[in-house]
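Since every read-out is calculated from the coordinates, none of them should be taken as a lab result. If you're wondering where the values come from, they're calculated on a predicted model, not measured in any experiment. Cβ atoms are built from the backbone, for glycine too; each structure is taken alone.
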Structure P
Amino acid sequence: MCGIIGYIGYQNAADILLAGLSNLEYRGYDSAGISVMTNGCIQTIKSKGRLKCLADKIESYGKPQGACGIGHTRWATHGEPSDINSHPHYTDNVSIVHNGIIENYLELRKELSEKGYTFTTQTDTESVAKLLDCLYNGDPVQTLASAIQKIDGSYALGVLFKDHPDTIYAIRKDSPLLIALGENENFIASDMPAVLQYTKRYILLEQNEIAVVKQSSVSVFTSEGVPVIKEVHTANWDISKAQKDGFDTFMLKEIFEQPRALHDTISPRIKTGIPTFENDGIPADYFSKFNRIKIVACGTAMHAGMIGKNIIEQLARIPVEVDLASEFRYRNPILYPDDLVIVISQSGETADSLAALRLAKSQGIATLGVVNVTGSSISRETDHCIYTYAGPEIAVASTKAYSVQMAVMYLLAIHLAFIKQTVTAVQAKNLTSSLVTAAQLTRQMLTLDEAMEERAKDYVNAHSLFFIGRGLDYCMSLEGSLKLKEISYIHCEAYAAGELKHGTISLITELTPVVALATQEALIAKMISNIKEVHARGGSVFMLAKDGMPVDTSCCDHVATIPPVEDLFTPILTVIPLQLLAYHTSLLKGCDVDKPRNLAKSVTVE
């Protein structure tokens, strides 16, 4: 959730920290703060609200002068958003920023209170600051090693010790944190966008490794104090890809980047006209041994998994279950030796998905990651990983990351069908060609931008809105509903259209807005009947159909169409108008499109 930045070098740390936090604010924006080493002391300034509130406060107080500091932007878990609950948390000797959840913080508070410490915040993080203060013996590495023996939970910590004014200390467990390597300056950060304007070189910390970050050196130790040699990675995208490039918002930019992201994800994985994952390091016969698949994911990624279930079962005839990661490990799932567990996550750090992955691995089950972030926890811990080449996705609401997750599901489905011999080579090539064509047609879908803005005007004052569809259109209805509700705050739900008569049609009253997806030719007659049922009860229907289908539009108030593609591939196209509809509705309502309330980009806590 939260975003962490740290700087040690030759420039003013406060400036670097504020710039870095501006590129991390999508991880949380309830509050922000910085601590800077200044004249042998640690000066801390923090504020409730968006980053501008902190910047204004710093200008009012006077900018801290120093070249070593840490910063934080918060997504609140323990304790309401407030100045006092903001990070950094500190004592006279230590200041820390934290991403994660300390599960035993109440026990730590009790233990530390008995030793004379007092607590002023509602946060779990304050207990870590005071634990470090209590354990401090002059050696920060030993102190951190001792502290993690007493802490239960997840954490990425950036730490300043007053006695070591030229050093930042960092440690992580189950929460993302990297060390970025500059020229005569170094950084810690939750994500590369925070530091891309300074460097592309970075190292990744494994569980409970402790980093000692100085201006001209970085040392890493295990929790037992053993030095570790780390591989240096290079980010494969630059700062321009993490900026708006002339668009008003990151979300709109990322919607318009989908044709490129799809091309980048699909093209390298086609050989002689058929999908292959050899460039991902996956052996050609790897998937032939699996007879069942379980897809585990959260939110939008779970919806991509539902598309995957439909097309894998249809093409490869392999049974697939889709599980919410937050439920998977708590229901004691039945897993067999010939199962494959696929974990889908944009960030590769999603806490529930990571926990589900570890459960599968603990039972000896094969695992596959589908992630967007190179070197993320899920990508490192799965047996194999397929990267989605979306580039950085900054807006909280996922758009291009979802499309490329779907693309990987299509590639997998065709590949599985071919190796399981449920399709011939000719059929596999035709399916692959259809996927490529659908991806290319997404550019045409972007021309619906103005039409979706016009439709959005109908929904600005809506109290409730419903999405309906059948088959793959039902899966897309779920994603369309999620997009709209998460950024516009309009209550909306998605229903399988065939289920309307079993209760939910009672919600349809005069002028109730309904978005009806009708792109599946095999189901169109049934779907039109469902739409007429809604229309007969006064519902106001906007239908998204496929061009050229024999559709009775008399039961609709408005219609938009996608180009004629095979039923199987319509989701690649229908998702774009649904994203644009949500985007423009949110914009017209005056909402913050990129940073919807109460949400953060990467959910790294359970």
Structure Q
Amino acid sequence: MSGPIRIAIASGKGGTGKTTVATSLAVALAEGGERVAYVDCDVEEPNGHIFLRPEITGSRETTIPVPEVDEARCTLCGACGKACRYAAILVLPKQVLTFPKLCHGCGGCTIACPEGAIREVPRVTGVVEHGAAGPVAFVQGRLDVGEAMAPPVIRSVLEAAPADRTLILDAPPGTSCPVIESVKSADVVLLVTEPTPFGLNDLKLAVEMVRALGLPLGVALNRVGTGDSAVVEYCAAERIEVLLEIPNDREIARAYSRGELAIRAVPDLKPRFLALHDKLRELVRRKRPTRTGVPFAPWPGTAGPHPLPSEALVPGTQSDVRELVVISGKGGTGKTSLVASFFALAERATVADCDVDAADLHLVLGPVVERRWLFSGGDLARIDAARCADCGACAAYCRFDAIHPAGAGDSEAYEIDPIACEGCGVCAQVCPEKAATLVPVVNGEWFVSQTRHGPMVHARLGIAQENSGKLVSLVRREARALAHTRGCTLLISDGSPGIGCPVIASIAGAHLVAVVTEPTLSGLHDLERVAELCRQFQVKTGVCINKADLNPEVAAAIEAEAARRGLPVWGRIRYDESVTAAQVRQLAVVEHGDGPASSDIRALWERVRDAVT
């Protein structure tokens, strides 16, 4: 393939070097004569602009259509409320309430209303900006803080990307709907990982996602020289090519902290990125892999029916459990390592892993599952081919491009793309033959387990599955109940990174939020957005700076930003290679020894514990 291609750079979690690879690849190709556009689809925490420093020449707001009810025409029949699958419209005896932030913009309520009393109005959810960084065309999206849904903004970003250039799509981390929206139109996917147990776990999830989409893939291995050989062995066993290796070079880390390109810090890397481009094009030229689909496959074992921890509570019981939620603007800041250490140091505590998209906490704590339940967070459309009259009404009304003819050319039925379907039910509303229906789907599973430090509640969301926020809320609710029934006074929750739906579900109603950041320009940028989210939800918040000595100047800037926002900085943690060694041994940092990081975390815990009690 000699023309422009779409290269998606993705990772199972944040902090692996995804943006480092994406920005250096874009600049290396542009300087080599390729017509390139860098497209930042990580709209919750876009960071590519920090490294490329583009000149923004245009922008536009992104919107979704939400319902507005004409009370003069409304008969309060309730049809709109029954049609809405997202609880975004509620019909009361004397009025209709709408909840625009819950609306997915499917249009089902307007179709259902027999009086034509509902019209749709645009609601702003973010912005798309475009410009240039030298020879590199630049497009980025930015989700408004407090908004839950990233995919509509991502779709607008991709629509704004130039069609006549090779696109470097910097995808969000993880495997859920924002990542799918960013990656599914790519010609090839490069998964960036690192040689640690966390990196291997998240790489496996990302590989499953890409194979479900039927896309060719390769791996970039960052920080080579740390960790172990398990990632390389996995790739060899799965016949996945490692297309790029980046050494564990402290100069690259320093350059990242200053917002500088890796190929500028280590010029010898530039030929490797040019060779990477050739290897990715070769993957595109090969036969496209078979799409595997994304049905959720529970782990072996018996799931439910068990009584829920919350069912053991006496109605009206007032719980004295305090909840500490640890979050970060992006992944890879050390959030999970801190949670594991806090849990090891705490007394009478329960832990919850709310990072259900790419859960890693179990790798450190080694939980033994006591009970497990399947999770169903919504429905999926199905079309009965025997009843389908091939009228195309379902496809015409679907706003998520989830319905297509079943075969090439003339077909006798339409079919649902399970990855694109949002379970809105519009197809079932408009089908004259009643061939389209909604069926409940299993999106994941969740567990009550025991660890060496106490009880744990954790979950696993399926690849490309919706309703991560619902699963996070369930995990938190049941973890609080479990803590109460087991006599624990503290719940420590490992929250999701970013600012979107699962993060909102992680922090709402918590007693205390600890934001973990790093002394990098990206870390400072991400802190500003996640701190604003905490402010909107009126949650008591403080800051922890990990690897603080990597760039003291930026660490000071983070402290100044925290002070400006009235946020305490509870502690600094020094850069320490033993943190990776602890991950490899599947231990909390404070269990691994008395190195600088362990000492700093112990002092940090004393301050955080005092703040939450």
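Structural remarks
- When distance in nm of label points 7 Å out along Cα→Cβ at positions 38 and 550 is calculated for each of P, Q, the greatest value falls to P.
- Structure responsible for 3.6, with distance in nm of label points 7 Å out along Cα→Cβ at positions 62 and 582 calculated and labels P, Q on offer: Q
- Of structures P, Q, the largest value of relative contact order in percent (Cα under 8 Å, 6 or more apart) belongs to Q.
- Structure from which 49, 40, 20 was derived, Cα extents along the principal axes in Å, for residues 206-277 alone, options P, Q: P
- Origin of the value 25.3, 78, where Rg and Dmax of the Cα atoms in Å was derived from one of P, Q: P
- Comparison of P, Q by mean count of other Cβ atoms within 10 Å over residues 454-461 - largest value held by: Q
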